[in-house]
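**Q** In structure tokens below, several structures.
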Structure 1
Amino acid sequence: MTLQTYLDGAFAHVRQLEAELRNLEDALASPPPGVTIDELLTRHSDVSLAFEAADGYAYQHRVHETIAGLGIPEAHLEREVTTFSGGQRTRAALARLLLSGSDLLLLDEPTNHLDVDATEWLEGFLTGVNAAVVVVSHDRYFLDAVATRTWEIADGNFETYTGNYTQFARQRAEREARKQRDFATQQAHIARTEAFIRRYRAGVKARQARGRQKQLDRLGRVGPPRTQGQMNLAIRATLRAGDTVLAFENLGIAPDAPVGNGLLGQTPGMPFVHETNAQSRALTPLVHAHEIEVARGERVAVVGPNGAGKTTLLRVIMGELVPVRGRVHIGYGVQIAYYAQAHEQLDPKGTVMTEVTDGHAMSETEARTYLGRFLFTGDDVFKAVRALSGGERSRLALAKLALSTANVLILDEPTNHLDIYSREALEGVLDQFDGTIIFVSHDRFLIDGLSSQIWEVADGKLTLHRGTWSEVRAARHDVGRRPAKLDDRNGLENMSSVPEPARKPAPAQSRPTPAARPTANPREFRAARERSEKLGRELAKLETDLQLLDQEIDASSRSGDGVKLVELGARHVVISEQLRATEERWLDAQATLEALECVTAT
């Protein structure tokens, strides 16, 4: 089955109408016996109206628009789907789903195997589609763009939040802080009550002590706040590199270049050169990089369409492939550690334990403790590498990376297969790393938070943009500004309209003069605080009511009381809606209070 046939399957009803129209047109040209022209014309009119209502005249346009948006070449329409790679099949399946016109779209990690441009196209499609969408994703930028509600499943619990990922993260932190306060308050109350009971159990207040014991026995216990397991790693460079870490000299690269010797010929810490040879010069470059220098401490994000040559560029830097044009200069004092997307640095015959102990003086106890920081516990440390999931392989590769003392990190899709909490932990570590980082990624959250410059690999060339992903996108949409880029003649083009921004600049704040300084009305501030506290108490009560109701539902489920289950379910819906509405009012009250506090502080 070709891709065209596969995608046309999303329009089975439309194609059936189209085929009937053709048959009717043939019949009108040569009417069959027993059928009048009027009957044929009436049927043709009915089918034409149905075909038009189903947008039949535009369905092929939709096919071409969708595959273009998802980065599928037109030429692939004539290819057999069975010849596609895993990523190509995933994109083909996504295209057919989007073309289906369904009322409900269920998407499991839809941005996997999509480059940044395709992901942004998908965001636009989903925000405009007339359908409900339920999506599982670890792509925080994507979730911010498309989500209007967020469901979190953790520790056997299912919780709902209003808004996108950023709003969810804020609400979740506030909810967890409130649970922490409630738990601490109840634990203090329990401790005081138990102390009273112990003190007066046999004294004159024994009756009161027994009464308080009964109160404790009936008390609905607030559970301890949940703790989210996440990686705990640190990467530290032990040797300071020279001012220039890396330089390209008229570089041309190709994925079919001869295999290089890696860094085998390099004396640790001494300058080194990867250069073209007679065999590689016969090949046509996929990408030209021309003249680029990377200074110590830079964070370089490499972006571009799938197949553009991003991983090839990293492999040439590492010396795994020979340049087909020019040279790569490795600077003085440079020590490189490489994180490969496919985790080739892991030995499939090894175990989790041997991967971190081989080459390192580490006892089993020390190795267990170390691996525990990467969420490998118990017998997990003896798992064979070949039996690990994608996420486990990623964590193990990061564990090996953290054992290095490199001052230059070369990372190929480091957040692939990591959950959101592990991604955030990794971002924190990379942000604190005092060396140089060059990384390929489609994770725009990582790019935005980490990069000081962006290399865009597309259309056979490498273009350099100064700044973060958000700054580059803003510059693209600003007529008066344009990112600095490589010029084919002399490398970096001087763009006076785009000064190089400092990394993560703080926004300038204009200070009002004392005469113009706003002040908060004390009565207004007090009313806002009282409203926030009142709503906070209502929230706590509703959450307690919901928790008690959950216990009743569990009990009724065990007893098989169907009538009561229906009644309790209806109450659960009502209280859940009250909780949601109250939480929204409390968040608004908190925002008002914080605004008044800021005014008071100024």
Structure 2
Amino acid sequence: MAETEQRISSDKTETQRVEETEAAQTRGQGSAETDIDADEGDVRPPGYWTSFRFIGSVLAIVLLANNLFIGYSMPASILSVIGTDLGAGTSISLASLTLTLIKGVCLLLVGSISDVVGRRYFLLGGQLVNFVGAVVAARATNVRTLIGASALVGLGQATQLLYPMLLQEIVPNKYRGVSQGLLSLAIFPTIALGPAFARFMAANPALGWRALYWLDAITVGLSFVLFALCYFPPGFRELQGGRTTRRSILKHIDYGGFLLYAGGLVCLLLALAWGGSTYPWRSATVVALLVVGVVTLVLFALYEIYMPLHTPLLPMELFKIKNFVVAVVVGSCGQMSWYALNLLWPYHIQNLYTTDNSKVGWMSCITGIALATGELTMGFFCRKGGRIRLQMIVCVALYTAFSGIMAVANQHRESLAVGMITTIGFCVGWIELITIVVAALVVPPDQIGTGSAFFASTRATTSTIVTSIYVAIYNNRYPALMKPDITKAVEAAGLPASSLTRLFDAIANGTAAALQAVPGFTPAVNDAVIDGRKSAYATALADVYLTSIAFGMIALLTIFYGRDDIESKFTNFVNKTVAHVGGDKAEDLEREKVAQL
């Protein structure tokens, strides 16, 4: 009798736990516009949050996130050094371009399919491919080998770009802001100080640029081991619950959509990479690539809308979620403003304030430090502060206004420039944290990978576009401003007007002897030449900063399109568990039930 009562009690407990899990997941799995109204209790087994598998999975994601910056951003900052060592010349840029193209093309496919079949083997495969690519790059003796290695690294980074989502989906919704902030702290050494470390390694004979790729291989290897041992999210069987087969999934992959998306994106990125450098912007090659790229991406959108697809690459119902659209647009615009800083701040320092390589390197880190600080600080404030939409309005308004103030940060206002760059970086970090969290929070839980992949892909593509715009403005404005600004400065310093032609010939010659031979050339005139050139740089940079204001205004207006209901989604709901603890039958049933919903 006692055994029977105990069995009945156990069955009741088991049933209650399964019902609690089902209720929690059903609330979280609601439609795109349905709020999670209740702050449901934690249904994870006791000890889950301190288990080896959970902690190991978090560490694996942290390493994976750092891999992204070690394998791309750090080598990109010393690409000229690598090219000189390999005797590659300008062709070294193909290594960076190849990596960018491959990770951009594969990102959306990885996010979409991993939502359906599970993420474990995508991450293991991506890290393994990246490891091989990093080792090959570290041992490369010519640029062709490095380009091939970059292709492998890019393929692996298609999974690494999803690092914010990977962490957010395994923690409760209400801690997503905090987790993203702490993740920013964990990647601080590579995202903020990466350029300085890369320069240090390249300048150190005992290390050299190859040490970057060995570092990438080591961290990728450690991440792979941790994923293999600890990361067990719901797989194909749990996610599909016997409703379909792997063969059916393969049959219904949106191959047509992927070809259109990949083709359009490759053409667009090639046009932006080659325009103004390899080919003139007006050349037939660049224009053709731009037109074909844009038209193909439009066809992709129409294909996804009107074709009766079983599993679309990009479900169009995501765009019916107003707050998702807001997160994508505002996040992309924030990234556009950020790229104005990240791209031009080193030029700003070197051309206006100092040419000391060490100082340039450390001052260049200000943008990354400010960004990471903004994400970390506001990660704790995001949910507790409430009024998410108001937070977005405030930080977008601030970084837009301060971007305008940067336009007056000339060669005589170094302190102002540093202050503005720091403030803008902090605000962009703030808005980046909010949009990353919101983009993954408001989509249906079973489409978090697709939504996050599209968000990351859009940010990367728009950043590439805006980089080309900024560079074109800068390169066109500086030559046009240099002669008038120098002329004004040297005439005020006493140089005869008749010597102007010889002065500019001497400047083009670039030697001190040529300048000394100019009639009427004095130390005061030399200082005037330097100051006039700096004025031209400052004005060209100012035009870029002013251009970035337009993207801030677009973001500001878009915020008002969203719904002011984001706070209701910060609950205890956990999208995916990475392991179960204990192993009793009730926990097995709970895990299976959660995975099937």
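Bear in mind these aren't lab numbers, they're just calculated from the coordinates by the rules spelled out. Since we're looking at a predicted model, the values are computed, not measured. Cβ atoms are built from the backbone, for glycine too; each structure is taken alone.
**Q** Out of 1, 2, which has the highest value for mean count of other Cβ atoms within 10 Å over residues 453-460?
**A** 2
**Q** Here's another thing I want to ask about it. Among 1, 2, considering only percent of Cα pairs over 20 Å apart, for residues 469-532 alone, which has the greatest calculated value?
**A** When percent of Cα pairs over 20 Å apart, for residues 469-532 alone is computed for each of 1, 2, structure 1 gives the biggest number.
**Q** Taking mean count of other Cβ atoms within 10 Å over residues 173-180 for each of 1, 2, which is largest?
**A** Evaluating mean count of other Cβ atoms within 10 Å over residues 173-180 on every structure, the highest lands on 2.
**Q** If relative contact order in percent (Cα under 8 Å, 6 or more apart) is calculated from each of 1, 2, which structure is the one that comes out at 11? Provide the component values of the computation, followed by the final result.
**A** Details: 1: 11; 2: 25.
Of the options listed, only 1 reproduces it.
**Q** Among the shown structures 1, 2, from which was the value -24500 of helix-only ellipticity at 222 nm (-39500 (n - 2.57) for each DSSP H run of 4 or more, over all residues; to 500) calculated?
**A** So the calculation was done on 2.
**Q** Once volume of the Cα convex hull per residue in Å³ is calculated for every structure in 1, 2, which label goes with the largest value?
**A** Checked 1, 2; max of volume of the Cα convex hull per residue in Å³ sits with 1.
**Q** Given 2.9 as the derived value for distance in nm of label points 7 Å out along Cα→Cβ at positions 77 and 309, which of the supplied structures 1, 2 does it correspond to?
**A** Label of the source structure: 1.
**Q** Follow-up. With Rg and Dmax of the Cα atoms in Å, for residues 389-436 alone derived from the coordinates and found to be 10.6, 31, which of 1, 2 does the value describe? Spell out each step's value before the answer.
**A** Details: 1: 10.6, 31; 2: 11.7, 38.
Comparing all candidates, it corresponds to 1.
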